[in-house]
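Nothing in this text is a laboratory measurement; each read-out follows from the coordinates by a stated rule. Since the structure is predicted, the reported quantities are computational estimates derived from the model, not experimental observations. Cβ atoms are built from the backbone, for glycine too; each structure is taken alone.
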Structure 1
Amino acid sequence: MREEKKKIMTENEIAKIVVDAAFQIHKGMGPGLKVIVELKSVEKVMPVHKKQLLTYLRLADKRLGLLINFGSELMRDGISRVVNGL
């Protein structure tokens, strides 16, 4: 059986995916903030990280934020939802 090689994406390929996704959201929803996304790359998310995002939500008068930690071994363990007043 032949082993499949993992394709390693370049920084430019990753940037294109992120920008394209942002464009699609803006195109579908219009201008303005819909959700705040806070990106981290830390060994462990600390309570202060969630408090920081909650502060951003309160200042922007938004209700939902996503804290995404690229330092987690598994991506599903690195995603937290932070809510303001829900």
Structure 2
Amino acid sequence: MRFRLSIQVQQKIEHYHRYNPELVQKIKKQLKIFSLNRLHPSLRTHKLSGKLSDSWSISIDRSMRMLYTLLPDGVAYFYLIGTHDEVYRK
């Protein structure tokens, strides 16, 4: 599946690159898996509910999540990345 990263997600990944390069490697790995199979079990992909009902979530590791929406052209648009608490409190 094709995907795009928001500017905010790109900036956050750059921040992680400076302070937590191992996390960046995990992000890249999960995005590669996502591009091959968005429902791969290691991603723990799930549709969200409530005010985030138009979004889906994937897991990067035990605490990190990335949220995305599906655009009309079928591209996944990742718009938020952070810890579980960071992404679900917004």
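I have 91 for volume of the Cα convex hull per residue in Å³, calculated from one of the structures 1, 2. Which structure is it?
2
To which of 1, 2 does the computed value 0.7 (distance in nm of label points 7 Å out along Cα→Cβ at positions 12 and 60) belong? Don't jump to the answer; show the numbers that get you there.
On the way: 1: 3.0; 2: 0.7.
Matching structure: 2.
For relative contact order in percent (Cα under 8 Å, 6 or more apart), the calculated result is 26, so let me know which of 1, 2 that is. Before the final figure, lay out each step's value.
On the way: 1: 26; 2: 29.
This figure was derived from 1.
Using Rg/Rh (Cα atoms, Kirkwood Rh), for residues 36-75 alone as the calculated read-out, with 0.97 as its value, let me know the right label among 1, 2.
Details: 1: 1.00; 2: 0.97.
Derived from the structure labelled 2.
For distance in nm of label points 7 Å out along Cα→Cβ at positions 20 and 44, which of the structures 1, 2 scores highest? Kindly include the intermediate steps, with their values, before the conclusion.
On the way: 1: 3.8; 2: 1.4.
Sorting by distance in nm of label points 7 Å out along Cα→Cβ at positions 20 and 44 in descending order puts 1 first.
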